[in-house]
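*Asks:* Before anything else, here is the set of structures, which you'll find just below.
Taken together, the values in this text are just the output of simple stated rules run on the coordinates, not laboratory data. This one's a predicted model, so the numbers in the text were calculated from it and none came from an experiment. Cβ atoms are built from the backbone, for glycine too; each structure is taken alone.
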Structure P
Amino acid sequence: MQPDIIVIGAGVIGTACAYFLSARGAKVQVLERNHLGCGASGSTAAIISISGSSSTPEPLLALNVESYHLILDHEQNFDPSLEIIRGGALYAAMSEQETREIHPFYEEIHQMGIDCKLLDGPEAKRFEPLLADHVTAAIYNPASYHVNPFRLGEAYLNHALRNGGRVEYGVEVHDIKVSNGRIEAVVTDRGDYHADWVVAAGGAHTPQILSSLGIEIPIVPARGQVILTEACPPMTDRVLMFVNHLYTRQTASGNFYLGSQTEFVGFENRITLEKLTAFTRAFTRAVPFFARLHALRFFAGFRPICEDNLPVIGPVPGCPQLVVASGHGRSGVRFSASTGKAVSELIMDGNTEHPIDAFAVDRFA
């Protein structure tokens, strides 16, 4: 049976779109070039928080707040567990210079009404004993939580399948044929697929999917390196983030994810020994306990970063039945639920509860 909607991409954004659309009764087919959560979704801190700055557009804050609560609601309704851990997030400075950097950030988010607390070095060390003795300050956000991104994507997809959806892996999309503003076919290495609507949620690969239509979206891949450690007894339920862009969280199974700052190196996913050495040295300096852990896996993922640091959500000009949902950068998990909901509203109702004009495809023209 021909689907109503084809979703390109089985990351957390694509699967969220499939879930919300199928929940509204649409017949959805997901096409994925690799496997579930193989891109940015699998190499993320998966931190869910309400955060921003004075320059954050109101529509983005609205999606942030909505998604924060929707994912908590999913934990009650989805099976298996999403492994949500509600321990808050700690943003730590490890030098006096870094302390000077986080003070303005604290003042800004505090003035926005975001619940947070500024800790000095000794307070931060007492609060989170894993931190090195030379910690100089930290911001604690108690409302933050983290989630297993694979479980979240799997839950979205499984519910879409229960609602009659389908998924195919190993399908490479080469082109989208459009005639007179209507979609004719999605051209892949397995032949043509047909549907009335297409959602392009291919993460960092989205520009390639749309390039044949002459659509240029300034989304670039930003590599993030990740180390997965062996499991150990529970040490912390908080996400630990650092001014030098490192982050770590302990999973429900006891493993630690250690993540790095992003690098703009195209789709190069190999990790050099030089980078890996610097990465591990920085982590063991911030959290000395990590020097005792064995690493199980080293890998990299590509975050879809848009030039203005806003996602792209909305129809393609001249082809309203082709909808883009990409460019969420490091925050795809955080915005997954609200993005999927907005895409379903756009397709099923013709409008969205929260305005998405700020994320329009043609804003770069």
Structure Q
Amino acid sequence: MRIAVYSGQIPGTTFIERLIAGIASRGNTVLLFGNKERDISYPSSVKVYVVPEGRWNMILYAVRYIIMLAITRPSDLLRLLTIVKSYRRGKFRYLLKVLPVMLHRPEIFHIQWAKSLKDWIWVKEFGIKLVVSLRGSHINYSPVVDDMLADIYKQHFPAVNAFHAVSTEIGNKASGYGAHNVHTIYSGLPLDSLPFQNGRQKSNNRFEIISVGRWHWVKGFSYAIDAISIVVANGLDVHYTIVGGQATEEALFHIKSLGLENYISIVGEVPHKDVLVRIQSADLLLVPSIVEGIANVALEAMAVGTVVLSTQCGGIAEVIKDGHSGFLVPVRNSNIMAEKIKSISSMPDTSIDVIRLNARKKIEHQHDADKMLDGFISLYQSVL
């Protein structure tokens, strides 16, 4: 199969790159289109088509593709130019995006971010099968607050050949916008590179908590900060680290106003491997999100043996059974979150070890990389 995996950026996020590598390893040709963010090496079965930088380079790029299409498929070129002409803004840049897709024509065009669907719905007119992934914010809240986006989904979702949902819960939400033929395929992890450690050697007596994520209201960090304030007031020796970027001024003021400067550390963006090291050295991964698909960081923590406490949002209940493979608390409830943190911190090591082991078994059963790839290959074959 010739499959385009489209995120618009090359390389994509960690989980998109895992998908690309996995599909290619199964004997398929993977096509990547978009802007180059940094250099990356791919196997020969992954074909990369990057939009160049610089005005003259862009012009020459467009001319070259137009000539090749005019020679090989002139009628398709005319139809494509008509589509580009109807595009409201940025026609030239849009032309640069679509020309290589038309020339190299994959059998399947797999959109990773649903918001970009309107730019690619045209591929259906040329016999290319269209698959869309349903992830996080693109379904959970963006179409709720953006009526125009909701209308775009309702208009175009029925034309999509198949959908990939990261959880059953998010697939059910998308059905309200017309999504159909939805395949729930859970994110797969390379478990060989995520060794399980049952317990850790503590270098101090502080209870170490970590969260990972961008500074955005949807991540619920303000509720986590309030929960830390409560457990500190109750005498727990705790330290909370938030990894993922520069904190907002509001968050910094929040921390300082509660007198938590010695209890909360903010760490900027760090390489993924370093994030895993930090997770492994923590007693607890806290996911305080207001809305979420299934947080990949929670899956990784469960795989390596760090206990997870998450708000009960999105599809997390499809992974964590409260008190068995992790812990769940209501969304936006700092008091209950604080109570649960206190409770976990006082659990005996033997009980914690059972939770860790149950979590690892859940990941091995539901989030193995090979199982994920089997799901995607089955999805792709179903639309051809």
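*Asks:* Taking Rg/Rh (Cα atoms, Kirkwood Rh), for residues 145-240 alone as the quantity of interest, name the structure among P, Q where it is greatest.
*Replies:* Going through P, Q one by one, Rg/Rh (Cα atoms, Kirkwood Rh), for residues 145-240 alone is largest in Q.
*Asks:* One of P, Q was used to compute helix-only ellipticity at 222 nm (-39500 (n - 2.57) for each DSSP H run of 4 or more, over all residues; to 500), and the result was -13500. Which label is that?
*Replies:* Q
*Asks:* With Rg/Rh (Cα atoms, Kirkwood Rh) coming out at 1.02, pick the structure among P, Q it was computed from.
*Replies:* Label of the source structure: Q.
*Asks:* Taking 1.0 as the value of distance in nm of label points 7 Å out along Cα→Cβ at positions 97 and 113 derived from one of the structures shown (P, Q), identify that structure.
*Replies:* It was calculated from structure Q.
*Asks:* Work out the source of 1.2 here, i.e. which of P, Q gives that when distance in nm of label points 7 Å out along Cα→Cβ at positions 297 and 337 is computed.
*Replies:* Structure Q accounts for this read-out.
*Asks:* Using relative contact order in percent (Cα under 8 Å, 6 or more apart) for the comparison, can you identify which of P, Q gives the largest number?
*Replies:* P
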